[in-house]
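Structures are listed in the sections that come next.
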Structure P
Amino acid sequence: MEMKDMVSYAGSHGFVYQGSEIYGGLANSWDYGPMGSLLKENLKNAWIKAFVQKRADMTLLDSSILMNPQVWITSWHVGGFSDPLMDCRACKQRLRADKLIEEYAETSGDDEMPKEWAGESTPPENLTQYINEKGIKCPFCGAKEFTDIRKFGLMFKTSQGVTEDSASQIYLRPETAQGIFINFAQIVRTSRRKVPFGVAQVGKAFRNEITPGNFVFRTREFEQMEIEYFCEPESIAPGKHLECHAKWKEDCWNFLIDTIGIRPESLRFRDHGPDELSFYSAATSDIEYKFPFGWGELWGIADRTDYDLGAHMKESKQDLSYFDPFTNQKYIPYVIEPSVGLNRLMLVTMLNAYDEVESGEWKRAILRFKPSVAPVKVAILPLVKKLSTEAKSVYSLLSEHFVCEYDEAGAIGKRYYRMDEIGVPFSICIDSENFEQKQVTVRDRDTGTQETVKIDDLVEFFRKKGC
């Protein structure tokens, strides 16, 4: 399906709404409806369960969105966190030069990249030279005339206190990672974790993107799920951090396929070349998904070496090194950072689940979510309205354990199809004959098959189905 079709589907089925719509909306602002909120929550909980709850070497943190502005100066975000911006002179569209080049390379198959290529950090003059030499066109109108490239800061500024001046200026965080680094010493002390260990965090981040778009793929307000996994540095255990990086690549890939149910053929790894790496990175790999608009980054796994802890230790004059009680060595750990956007993961999950069932001249949509991440697990549908009391007793039983949907309006077949459209994996039909025998009919969303289940066995039945 095209992205515009997913935007329409998500809005009409309660997943994602246009933000501030009654006032004409706000560009790149989205609200998550009843189904979208539940789906996001389930994806977040699945991530926490896989990477925190089931691992003895992981712990969780929730740091503040607002931090001392020195955090962002030290981390190179203030002054260095910017995108190369240019405008098409013909149609006036605003473009990111690095993304324009990446899209050209993807579609043309041209392996040559600009000199000193480092994505958005590539020298502007090198980007300009490459665009001119290759004759790259504006993707909107086909013109080849662009303005000079200028750097555009991505940090959202705000002020704290009763006056708005330079002394009160602070920033909305552009990532969650720095909250982990500045709390490193306290986490080690209070959690008593030993290297190697990791800290996970889920939270809002904000970036004043030049070219947001493709629905919730790139937004100015988003949620990140990040891990900082601390391991021995190169000086203590040569090559160990690269082994750790490779293991995290494998774990993230398996999570997408086994836990979320993403089809492997829709995913690929893209390892960053030496000329593309950030100055502090020893290795970076992206897991990309084949979106309707082409391949795009879903999950980044970076080896950030000891850059962040070292920078904060130098600037704050606080000791952020780690003392290994087994070897009696003191060092600044290296860190592996697997980072995925929750909003982007939700979009991928919906695109992956979307299917259409055809029968003769008609077809209908269905979302084939894995039961573990489906927003609603079970629908309770009385065959006729006069059975509402009996049906609501089943709802009360199951809603203690699962998110359920109750619907008694319309023909039972249409209600089944409505549940398919929002991805409910199982629907229960309540009819008087079965209910008198203390049983119900359970319909499977994906196969359409129905089976009779004792009411007392329903909770265990759905648990075994992965709900």
Structure Q
Amino acid sequence: MAHGNHNIEITNQQFEFTSKQKMFTYILIVLGIVLLAAGYFMEKSNAPASNASEITEQVLSSHEGGAAEGEHGDLVTKRLWANLLLGAYFTFLLGSGGLFFVAVKNVANAGWHVGFKRIPEAMATYLPLGGLFVVLIGGVWGVLGSHYYHWSTPGIMDTDKILNGKKAFLNPLFYCAGLPFFFAIWYYVQRKLRAFSIAEDNDNPNVNAKGDIMNDKWFNKSIGISAFWIFFFGFTFSITAWLVIMSIDAHWFSTIFSIYNFAVLWVSTLSSIHLLLIYLKAQGYYKHVNDEHKHDLGKFMFAFTVFWTYIWLAQFLLIWYANFSEEVTYYNARWTSHYMPYFITNLLLNFVAPFLILMTRNNKRNPNTIILAAAAILIGKWNDLYLMIMPGVTGDYGSIFGAMEFGAIFLFFGIFLHVVFRSLTKANLTPVNHPYIKESVLHDVGV
């Protein structure tokens, strides 16, 4: 399809999930399982830790059985499942972010992204599997097994005044039934948007004399359901973040915790989309995607890196300044010598590195600098979630980064990549009949 006099041709490219790519994802998955198992059994065979810190004892005493039952073997099991929860939640955020990217662009009537929107669409297809992992790992092991969430310990509501005041929200039924209900709605929306997008491909385009595609039936349908979902997502994602992550430290709360988690979701999603786009272009796909599109994605990464830092700093400074005992305990557990390297790394990888790398125009258009910035962001966001989860589950023992931690990374990213690559094969890489495809191909940021 040629557009005007710009001599730009868009073809119906079909992604091929090669045997080499499949093997790569399988290797990641198998390697992840092996490292998780090896790390678990090696740690299990070690002698019990004899010098658990005061912070560790305080954290464990607030969980089932208290510090008396916090033996090293039990901590190893907690650490294993905490890593599984981290991997499940992080990749679930990427799937959710893919759907949010598509939905918000629909509602905004944006056109610049259309040329590569099949990438976030493919990421969104991970949602059902990602949601299942979160519910099974967090719900079955964490709630029903009372291994993450001490609020789920039988009888705890009768003896803990603070938790008793939250029992309408913090209960196994809400977690194990409420979250699947939310995720089912998200999955329904994802399926509908995907169906509309593919149906648009199969329609015969109505083209005017200028070469503009005029049929917008499926796009208009997408706007309606996207608007509903963004509103629904705002509430239900907040509840998800509270239940899955914040309730690990159930006595503590933050009024901006959900937007903090959204910042993690959004900048991680933007980085993942950009990395996948760079990879696919290197494989010979998306020839119509140019430096202008890269520039806009780079600007988004830069802007929301600053946004994440604002939320991170706002939460920290408000709690530090108020100095309420029920709030500062959260940061006390993360301000120990064990977790201080992670705390410092958080700021370096999530703000300093991407801010400096993406500051200039040329760096936003350079694939090498984008890869560097995106890698810093994704590693930093994993570290960020690590700090949210580990201290509350395992105390200072969770500060050990070893085989289990690498195993969770390889396992879940292997699964995620396999699902995304398979999904890319199910539709044309470019929605050639989208009414904004010409605008996307001719996109110019003007600088």
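A short reminder: the numbers here are calculations on the coordinates, not readings from a lab. Please read these numbers as outputs of a predicted model, since none were measured by experiment. Cβ atoms are built from the backbone, for glycine too; each structure is taken alone.
A few notes on this one:
- When distance in nm of label points 7 Å out along Cα→Cβ at positions 10 and 138 is worked out for each of P, Q, structure Q gives the greatest result.
- Looking at mean count of other Cβ atoms within 10 Å over residues 130-137 over structures P, Q, structure Q comes out largest.
- Parent structure of the calculated result 4.2, given that distance in nm of label points 7 Å out along Cα→Cβ at positions 114 and 386 is the read-out and P, Q the choices: Q
- For 0.05 (FRET efficiency 1/(1 + (r/R0)^6) of positions 266 and 314 (r between Cβ atoms, R0 = 25 Å, to 0.05), calculated) the corresponding structure among P, Q: P
- Test item: helix-only ellipticity at 222 nm (-39500 (n - 2.57) for each DSSP H run of 4 or more, over all residues; to 500) calculated as -9000, pick one of P, Q: P
- If relative contact order in percent (Cα under 8 Å, 6 or more apart) is computed and equals 34, the structure in P, Q: Q
- If volume of the Cα convex hull per residue in Å³ is computed and equals 199, the structure in P, Q: P
- For Rg and Dmax of the Cα atoms in Å, for residues 34-305 alone computed as 20.1, 60, the structure of P, Q it came from: P
- At a computed 33, 20, 14 (semi-axes √(5λ) of the Cα gyration tensor in Å, for residues 258-433 alone), which of P, Q: Q
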